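The structures come next, written out as structure tokens.
No value in this document is a laboratory result; all are computed from the given coordinates. Bear in mind the structure is a predicted one, so any value in this text is a computation, not a measurement. Cβ atoms are built from the backbone, for glycine too; each structure is taken alone.
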Structure 1
Amino acid sequence: MTGADTARVRGLVKQFGTRRVLDGLELSIRHGEFVALLGRSGSGKSTLLRVLAGMDTDIQGESVVDGRVSMAFQQPRLLPWRRVWRNIALGLRTDDPRAVARRALAEVYLDERADAWPGTLSGGEAQRVSLARALVREPDLLLLDEPFGSLDALTRLAMHRLVTQLWQRHRPAVLLVTHDVDEALALADRVLVLAGGRIAAEHIVPTARPRSVARQAELRARVLSDLGVDDHEAA
């Protein structure tokens, strides 16, 4: 592991039966870097996240993470029988888990909902709780598996701003899996395309945050082309 990397994958192979989903994949993520991963359905994006999270060890090759890992999913996966703050504090080893959970909720502007039941939250609120639960563990690597996919367009934009703020404050390395090219270009320093079990394309996003789609039209077209989609098909 180099001093500049939080995560490193070398020669990663993952098979399901005779189907090789990841085929000699190579990937490094630097400390504090925000990386987005795109690919068609079934290309192995979520499989890679599970490997990095240590949830799937039946692999060939090398997968190493330097430090703690947290993961947020497309569905918040909150326990409905536990109040919001208890969902966040689950598994924490601290003298005052409620206070720690409330501080995490304050970061996502939900401290007033600490004693609410998960079933009373909106979709956006539940996803913010999921982010707070991931970040309260102060991860070195934050894995995001399409966390905004089920949200409406306006809520998704608000979540983009929030995630950017939280990332700039805590500076974990981030790997975001998404199907949304515009989302990837808005959030990431580097955009990767997964195809054929390997990283098939890599794009550095040069524009400063906050970003507009209009200023990245050429890069957007190149990423869509890497995904096998013509720009007019995605319009």
Structure 2
Amino acid sequence: MRWPARWARAEWGLLYVTVREALLRERWRAIPMTIGTVCLTAALQFVQNQSWGYRFVQDIGSVRAEDPLPLALARTPLSLFVPALDLPVWGALAQILLVFGIAEICLGRWRTLVIAYVATLAGTLYARVGIALGPGSPLGLPSGDRLVVDTGPSAAVVGLAVFLCWRYRAYVTGGLVIAAMLVEVTVKENLAGKEHLAAIAVVLLLCGVSTWRHRPPGSARTGSGSGLPPIHS
């Protein structure tokens, strides 16, 4: 076996086997939440592109830093499913189907939703902090970003991708995802890119907490054990 094949098997083998077995056994019944998410995102995209539906979608699912915090928090769960108006919706739907589908199989339905929500919430709260810091700070944002709509499902997709890569030890792939987000901010510095980095930071914190919780008994004293949680949920 040549080294690319060996590397691919080491990097993605366990993840591939887990997803393949679930789909062969249950087919689309393995990802009902993901299918619902794709359908909801497509429906919201259709509605917000209608003259009669744009304001409705904005009122229930679009979050800006200028919004009062209680209102923003109330809208945040639905904002996961409101795609950006200026980006192709098919790209967003494909990302959701792929990443949410893998996560639903590998992490479980509720853990997937929690991680997706936490990643999105991290971006939402970061926008407020960044604007308060101002453009003079490395983590700051210009005041005009208070009018920009948050990232929608993309922060959740990025956060889930990073968590999956850590959970299944696809560390190179996870590193590439993080590197791509860093390049995005470097090439095109905008609110969405920095919200993606905020989502990644919070998800990495979750990974660290999970590692600490699942460390083998006595590892803190003896230094033994890998500190990694078991693979299967």
Structure 3
Amino acid sequence: MTLLLPPRLTASAARLRDAAHARGLATVRLDTFAVPEGLRAAHLHAGPRFADAVAAGLGIGLLEAPSDWLARLPRQLTGREIRLMTLREAYALRRPVFVKSPNDKEIPALVYADGSRLPGPDAVDPQTEVLVSDVVRFTAEYRLFLLDGEVRTASRYAEDGRLSLGPVSADALAFAAGLPFSTLPSAIVVDVGLADGGGWSVIEANAAWASGTYDCDPGRALDVVLRAARPRSALEPRDLEFLR
């Protein structure tokens, strides 16, 4: 098996590369978004733009959460109102909101003073879907790599909005144990956080093949990445609905 990597190697990608080598897997890092003739790779770890450029030609199936997954969660799990809407609809908002793309980085994930501050139609298609949520301050944020609904590895990645790597808390794992993982693909990353008021919330779900590992165990994270981006022919039936 070969793990494909993009031209720009992040620290997380480097850790996953080393973990792959430790278990005897080959890795290939491309210089461009073009796949050389004859290259065979069964897995990848990269951002969405690179993955979209190379996955189909290599027969790699990419798993991701449904775009409306976060918006469909009950409020007791999110701690805030979250809606999926088009960018055109979001332009009409006249209050501070946090806006992000569901599974891409087309819309910068930021707090916007109102809808008029979002990228205009000259930059992004107004029919692009975005997740819009109330603004919440998290005192601690944690990343969980999940395989078949079980946390394979996890770490803290932020405190009070600033990068802060550290071990996962028992309370974060206890909260995660009650999440509806059956509504997600078998391999996925979920971020959870402790809100300023003291309640636990789901922050977002991310494709494992595009997620940073922070302080997670790279070998265990690799297990999730290999399942999240693998040959379409090897996908389990339950995962077909989660194909990108």
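If distance in nm of label points 7 Å out along Cα→Cβ at positions 110 and 174 computes to 2.4, which of 1, 2, 3 did it come from? Going through each structure in turn, the value belongs to 2. One of 1, 2, 3 was used to calculate helix-only ellipticity at 222 nm (-39500 (n - 2.57) for each DSSP H run of 4 or more, over all residues; to 500), giving -5500; which? Structure of origin is 3. Each of 1, 2, 3 could give mean count of other Cβ atoms within 10 Å over residues 14-21, but the derived value 15.0 comes from 2. Tell me which structure, out of 1, 2, 3, gives 20 once relative contact order in percent (Cα under 8 Å, 6 or more apart) is calculated. Here the read-out was taken from 2.
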